[in-house]
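Chemist: Structures for review follow.
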Structure I
């Protein structure tokens, strides 16, 4: 099992819309490192959904429902999407400030590579974040 974090501006696509839709394909990634991270995702991997720009907080847990395939919104075959499904909302959102102030998360990609929209998480980082969100998951 691998763990990931995806970032999205809530004005473009919010956690609430994601839950209402019951899932989505994660498109619009136009950074090669983020694209490579999408390609590395495996069905069943757990993903944290982060609201960027406004809120700057982790909203909940999603799961990879379908591995990488060509982005249907692009004519360029270099770009891919994955299908994500919501799993569970955090009981308490976890803000960027809280993440920055947690010594266990000092090396997290969200801080080290803040502009990256799709990033891997270490298992310990994932567990720390869901604990901070007063949330549990049997696969964490």
Structure II
């Protein structure tokens, strides 16, 4: 695992990481209890993860950190920002190959389908998928 220690790194037990995790959060990472992270995980933002969470392989959590709105600077020259925060609730599954871009809150019980691109908040107890990820259906059938 590649790891650039943020100011605060907290984790519950048990927690597991498959091979090739790359964590480079600027300020903090917090993992709850019973968290499993698949191989080739990348995190470049501040991250808070609840309890009983599965993060599949090839998931990337990245910021909107390359400003491109200044016509006097190239993207290469622009100073990076590090203000993105991702909060993943409890009882969540982030599907294989998903990408979370910028700040987002994933609600408790949310299922994020494989290959989704998350660009904002997702509601609790909802199956979400797509590019960009959107609610598809409730997680549990209604009576």
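FYI, it's all coordinate maths here, none of it is from the lab. The model shown is predicted, which means the values in this text are computed figures rather than measured ones. Cβ atoms are built from the backbone, for glycine too; each structure is taken alone.
Chemist: Using distance in nm of label points 7 Å out along Cα→Cβ at positions 56 and 88 as the calculated read-out, with 1.2 as its value, let me know the right label among I, II.
Modeler: Matching structure: II.
Chemist: Now, a different point. For which of I, II does helix-only ellipticity at 222 nm (-39500 (n - 2.57) for each DSSP H run of 4 or more, over all residues; to 500), calculated from the coordinates, equal 0?
Modeler: The read-out was computed on structure II.
Chemist: Quick check: 10.8 is what I get for Kirkwood radius over Cα pairs in Å, for residues 80-127 alone, calculated from one of I, II. Which structure matches?
Modeler: II
Chemist: If you rank structures I, II by distance in nm of label points 7 Å out along Cα→Cβ at positions 48 and 72, which sits at the top with the largest value?
Modeler: II
Chemist: For distance in nm of label points 7 Å out along Cα→Cβ at positions 24 and 40, which of I, II scores largest?
Modeler: I
Chemist: When relative contact order in percent (Cα under 8 Å, 6 or more apart) is calculated, the result is 15; to which of the structures I, II does this value belong?
Modeler: Considering all the candidates, the number was obtained from II.
Chemist: Right, another one. Tell me which of I, II gives 15.4, 58 when you compute Rg and Dmax of the Cα atoms in Å.
Modeler: Source structure for this number: II.
Chemist: With mean count of other Cβ atoms within 10 Å over residues 64-71 coming out at 10.8, pick the structure among I, II it was computed from.
Modeler: For mean count of other Cβ atoms within 10 Å over residues 64-71, the value 10.8 is produced by structure II.
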